[in-house]
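Just so it is clear, none of the values below were taken in a lab; they were calculated from the coordinates. Remember, predicted model here, so these are calculated numbers, not experimental data. Cβ atoms are built from the backbone, for glycine too; each structure is taken alone.
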Structure I
């Protein structure tokens, strides 16, 4: 068994197989659509210079070389592989060379396949997942610097690079990194006390890495402080409606904490968009207890290792923050943070901090398996083989809806052919803007087979104006937008005069109505004298603004 798991090629091969077992049905031609994941034939760059701008710039570059649908699936495939490989390497770091590695494979598979990653996949939060996948690499770089006293330039560069990469791809993951840095420093300070000289040696390379990250990130941090960007407006508008709408799921305080400890509790769990883990696995609670017990055993035998204590402290802080305002006694503390800590309101959806708990479970669970295999009472090789097999199956059984396209819940789909026809014949040649209706940010599309973010601005060329009214929980809309407010009111009034004002003020040349959800409520457009129905297909109606000044 040792020989099997010690092969260098086996690490990437195993996680590629795991990813293939999940992604294979989705590799058919087409796009994978989910709530927050909508790709189109072309990659469009953000309208403003935000943290993720370089990430989408890179996607734009690759889109000149490969079809976007291949890029999308490569990203999803890569998430699983990176999750597995990162957690695997971090777990190996906790043990001496030459030890058996099955525990590292448990860590990798579990970190890739658990209720947290399942829910995020189902809602298409691929940037959140990419940030999560890179977290073990950050943890490994930080722990080596702090506890191995690796203060070399290479170490500083490595930590800076992975920090920048994570912040570019998933800005919320900066929160996980801050918590992990805090936990590691606290443990280190307690370890070296009163070694102030050692602490100074540590703070210097950390400070250098921070300065590098700060300088390179200035392209998006400076605008936040010097101008009122749309993202800054959005965060400043977050109030208790947001906190309640995106609160961690649970029927009472105990169930909220239980959900967080079992890596559940995502607000989308109560929306009915996908099969819940507890619905698919009747013994999920027993499996959760087994997983936590294995983790506890691994930590108990690793408790003298300051790196393990840093992982534990980060998981405890993650638990407190992930509960959010949903359950006492943590609700008051989190409300205080929302009210007084700058930028913390950006974490309106606190369950993301479950990432830190998942990392602790994966690494310490892997350690627990390795310790069990070294137990003198377990002498029989057959028993060890069964133990490893059952342990590696635990993540699969715990979240059974992961395998084979998430139990068939996600699929590859193509846009309707008439979308390309209308785009090439009219929209691509448009000089003015295009108003895409129905006016919803999220709605059901037949070709996707589910509720997704409005694909109009993603698919069609040019300046496409679409609804930004989220209609989630207590929120009708997330961002106060004068243009959106005026358009929504004009459509609600059905008044030709009001609609004409909107068409003129926002340079709208076409109105494109997709035949989905409440599209029949827009039949009044047929009676607007200034609108000419230029084309109608099985899925679209195109109106030309006859008063548009070319």
Structure II
């Protein structure tokens, strides 16, 4: 399944339930605590430091110091599509528009409180959510640095019909259709809510007189989401969940993803798509059509992969929610559980001081907080780890320059002239198979398979806290426990290499694991 740059599809493990399972419920708004806005300051420790400001990535004629700058690069350049994302810190607003159709009306097909259910899914309290609402999740995942607010409108009747959309498929058609729906809905909104202008749900791009207000929209459509039982190419259908970021961040998901259980709604897919609105890529293989899931660089264990649990340490570095520890000498670092602290360790023989580089990223995973629900309530091959342990990622997040929407012309270096090009992260997690192994030569984010002690990933790899074969999936123990690690030996990740040819000048070993910390011994050559 090919993915055009700018259209991001959801691959979610959530269930699809029919409308007959809906029950009424009581909506209760999520209550925020204090917004955290303090700057990251460099912290010096014995043998390591915590990063403050990121370094800029410099080309021959430009420099890029933040993810925000990269994603908005060349916004007003008529030769290329804008690559817009909602800012991931501070108070931000989104407008959620439920949309129905003349041949599938909300009044006839959905519960009478469907609008309130959507409101609960996006802005509701934890008390009435199976997981978390979108607002609650991102408040917690950002450690209080992002407060999402907004409103849910009345149902908007599209000029498209359910039948028309069911017959629409293909990324270019889906993209054009959603852009058309977006434009018509904005006109409807201005006429329906003149007292609450769309500017209230917009962020500013550019400076001074050239500044432009860009609204952030999330559409929830009334008709059924396509599944494998209704369409062989259901992930290519218009009636799936996906996000575009031009002419502004816009997500599109079905109401049947808001299913109720015991009076509580589920927001997993909405949260996944909200990650795209903030600028994150899919971490699953979006190329797999006939053998979907055979290449799984993050083993399904991420919100941007299989719509599970917390965001990864890599995502949170990009979104400016945390900073890594970086060793400067052999040392021991005590990591608190990542989900509640943001503690992580970055290891690289040639780090450039920014998220746009190649490195290993380590975090202490525990099956609680944002990980609790998805470590307990899903089937074995589709759930998070139930044990605590260290997670290790290989990240190759170098910037690339593009003259089209598909692939980069090369990586940005200090000698690259980028003024005529769009700049973006060069790699994705769309992979291919090389025999029985995933080709990881240009993967963005790869979860290291501890059980193999190899930089390679086997076909149908699913990360787990134990080893087992289930149907076509190979569960592999991917957590590092006490005494495990990456060592400078011929039997420990000896095939793990960095693309600039740098030899690995580090090793790590996990020490004590408790409910409150993980001890990590780092050795530098």
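Which one of I, II has helix-only ellipticity at 222 nm (-39500 (n - 2.57) for each DSSP H run of 4 or more, over all residues; to 500), as calculated from the coordinates, equal to -4000? Please list the in-between numbers first.
Values: I: -18500; II: -4000.
Here the read-out was taken from II.
Between I, II, which one scores greatest on mean count of other Cβ atoms within 10 Å over residues 86-93?
On the way: I: 24.5; II: 17.9.
Across I, II, mean count of other Cβ atoms within 10 Å over residues 86-93 peaks for I.
Where is distance in nm of label points 7 Å out along Cα→Cβ at positions 158 and 270 largest, in which of I, II?
I
One of I, II was used to compute FRET efficiency 1/(1 + (r/R0)^6) of positions 222 and 286 (r between Cβ atoms, R0 = 25 Å, to 0.05), and the answer was 0.00. Which one was it?
It must be structure I, since only it matches.
To which of I, II does the computed value 3.6 (distance in nm of label points 7 Å out along Cα→Cβ at positions 54 and 494) belong?
Details: I: 5.2; II: 3.6.
Here the read-out was taken from II.
If you rank structures I, II by Rg/Rh (Cα atoms, Kirkwood Rh), which sits at the top with the largest value?
Biggest value here belongs to I.
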